[in-house]
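In what follows, structures are represented as structure tokens.
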Structure P
Amino acid sequence: MTHTVSFVGLGAMGLNSARLLAAAPDIALRAFDLRAEALSALEAAGGTPCASAAQANQDAGYAVVFVVNGRQAEEVIFGAGGLHETARPGLVIISCVTMLPDEAAAIGRRCRERGWHFIDAPVSGGMVGAAAGTLTVMAAGERGVIDACRFIFDRICKRLMVVGDQAGQGSMVKAINQLLCGVHLAAAGEAMALAERAGLDKQAVLDVVGQSAAASWMLNDRGPRMAAGDFGSVTSAVDIFVKDLGIVNDVARAMRFPAPLSAAALQSFVGVAGVGMGKLDDSAVMLYYPQPEQGGGQS
């Protein structure tokens, strides 16, 4: 049986996941993105490029939304030229979007009112995970519907974690995930910047702390780029953590929950993005701490 699947959002991660789906023999993938070069890349991978989300969704039983934020997700589902224009009853919408939990819950309610199923399924794993099909998916929705989508999830992720049955719960888990990632990464940047200020060999410092109790996944993944000062090879940009930690802080504020560590981490990323380095790899968060023009080291 061949499933027709629409796919909206061919960014760095979305395009890689879409390529994996397009290569599946039991999936006819129809996709839309605003960028012509992304559509060309998708076509080269075996998918069908379309002129709108509505066109991509023609005759589809499943739709994957992989855009940047909640506002974009709402637009591609309900806006002009959106999925709603051609959606058939029972359409399953899989949202891989990082957004506020309240945004996901609201979109889920609107979908149910129209007779569609909505799975709140943000992902973690970055460009590398998307390309390899090893993402982690944090899915919330009707269990039977999630199970029916396994032919999609099995192609794009290594771990499908069902974290709830209500839209918004997946996005809450993603916010917690990004809280930890952002704080760990900001701490790694601060440590490596301190090593540089002290005049130490950053790689030597990384070799020590990366194999000690101070180690974290973020330190060992981003640390080599920090040690080398290589911030141009982007796997995830500084701007992503400006967005995601902004979501964390919005959630915390709405819940009257103190989140001082994530707030401090956010300021590190905002500081780097604010001086024009938001498109660099997120390991560039260490540049929040400027180095002396002459030398450095301990006095």
Structure Q
Amino acid sequence: MAAAVAMTATIYGLVQLPASADTRTEVREVFSPNGSIRKENVRVADLPRTHKSVDVTAEVVTIQQTGAPGSRYDLVFVGDGYTAAEQELFHSQVLARWTQLSAVEPFRTLKNSFNVWQVNAISAQSGSDNDPTLGIEKDTALDGEFWCGGLDRLVCVDETVAEQYAQLAPGADQALILVNSTTYGGSGGSVTVSSGGNALSGDIVVHELGHSIGGLADEYGGDPTVYPGGEPGDPNTSVANEATMRAQRLKWFDYLGKPTPDGGVIGTFEGAAYYDRGVYRPSENSMMRSLGNEFNLIGVDQLTAAILAKTG
């Protein structure tokens, strides 16, 4: 068993955790360095959380302010596992992550629609639990940990505490947590988590903002059975194939055949919303299907509309 765990550590190994009386689960997206994404059910009992508000204090640093808080999308970077002596490291990683995000459309074009803040949460120790192997314990501000739910690169933090820190910044809309690590990893949820010292992990932030700002669905499959539901409410998935979409003027019918930033043209490609069959996505391989890509044309337009609706 030990050999099996060691073998899978670099490809999202799964370890058996002790039984818990709490059988509730939450769906989490699990990201791979090769760009692939899948969903997993993680036991609530295995997530680091306090379930209560806490009193926190921290310095707030302005990275970019282009307007009054509330009239912009206010993104807030919070650090975990950075000691008082490592705040300059955290600052450099925030700048790098914002540069990476603002190089992707439509964030590049709409860069000035964002305020960006940095909250210097001070940790007693440097790093993260279980990084890179199980059994390492660190005393950090947000209780961040690798191997969350038994998955090696799924990185979770105490989301309640993370939100408390994020709310120290003016007009906080979205908390983006950087964990002090060079190991690839991260997670989505009420806050977005990524490894601050790993450049590939930055795409996790881009993908998750597709959800939280654009309301975009995941465009990857995974379940080999036929999609069992009706027409999804999301703008970028549909049960209609191209012929039906054209004939009935559904969803992205007026985009069909148009060039898309992620390559090729808009059509209907089978496999999306966690199912391989019976549901379609607009393009072959966008950011909502696997990391390292651009958003497709539907995604860009949805994000643009959402950002402009808030910021003008």
Structure R
Amino acid sequence: MLLLNDLKTRIQTQQLNILNIQIRQHGFPVGRLALSEDQRRLQHSVSKSFTSIAIGLAIHEGKLTLSTKLGDVFPEYKTQPRDEYTQHFAEDITLLQLLTMSSGHDVGPLSYEERAQLRETDWVKHYMSLSLDHPPGERFIYSSGDTFMLSAVLQAATGVTVRDYLMPRLFEPLNMHDIQWDTCPLGRTLGCTGLYLSTEELSRFGQLLLQQGAWNGQQLVPANWISFVTSKKIDTVGSADWNQGYGAQFWRCTHDAFRADGMYGQFCIVIPHRQAVIAVNSHEGRMQDILDVIWSEIYPLL
């Protein structure tokens, strides 16, 4: 087992509110730092990465394609007639553009603040009513609304929510039962947030990603989908670990790694060349500081 005394000291010195860290390497738990009970906690935007996996499975099953457009799935919300002054419409956004958060908005729709005060209960209708600021596919704008629309598209294509779709295909094979995943007012899985997992469960998800979708001799997720969603698709701008580019609901990291991450420091970091997974639950706004500690105190031990 890895000795994590220096890690604990660094966390305490910087007063980082990290709750739990679970480290796996070569398929086995090799380190754990428990500064709080490892209970299921809201994973915030880590949820987005699970939605991405659901989309990949639906594509594999022939229910969707990357070129599927919102107007194909929700024709009732198409703009009729089209405004002669508006060149770009939500109905033209493809699944690929939703996955890469390049839908064409300058401000991502359905942010936490917007959701909290939105009077329209049909969030699909609301999203589809918004005009685009530039052509889809051009640039990355972080958007929880894009991920919610992925959830809505999957439910329309399969007849079940993302949560229910993933239960037999992902959660139960990973020994994650009775999963809670919050919904919108009309009962659609949020997709962009709302999933509750423990740090240990999150580390299992990371191990599945590291194993290219294989688990206990079964291919739960196509390996090519894992490779696709975790490789860089679009440029990003930000601090060290936020300017490495974005995949399809996954972030690229420094140290040739990739991650799912959520507000206040939930992380599922996968480091393929070290055959390692680092799962973190925190309640800490200084997210780059958390990653800096991981790279300086854990990465050299792997």
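The numbers here are math on the coordinates, done by the rules we state, and not lab data. As the structure is a prediction and not an experimental result, all values here were calculated from the model. Cβ atoms are built from the backbone, for glycine too; each structure is taken alone.
Tabulated data for the structure shown
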| read-out | value |
| --- | --- |
| Relative contact order in percent (Cα under 8 Å, 6 or more apart) - structure with the largest value, from P, Q, R | R |
| Entry that produces 1.2 once distance in nm of label points 7 Å out along Cα→Cβ at positions 36 and 284 is calculated, selected from P, Q, R | R |
| Source structure (of P, Q, R) for helix-only ellipticity at 222 nm (-39500 (n - 2.57) for each DSSP H run of 4 or more, over all residues; to 500), computed value -14500 | P |
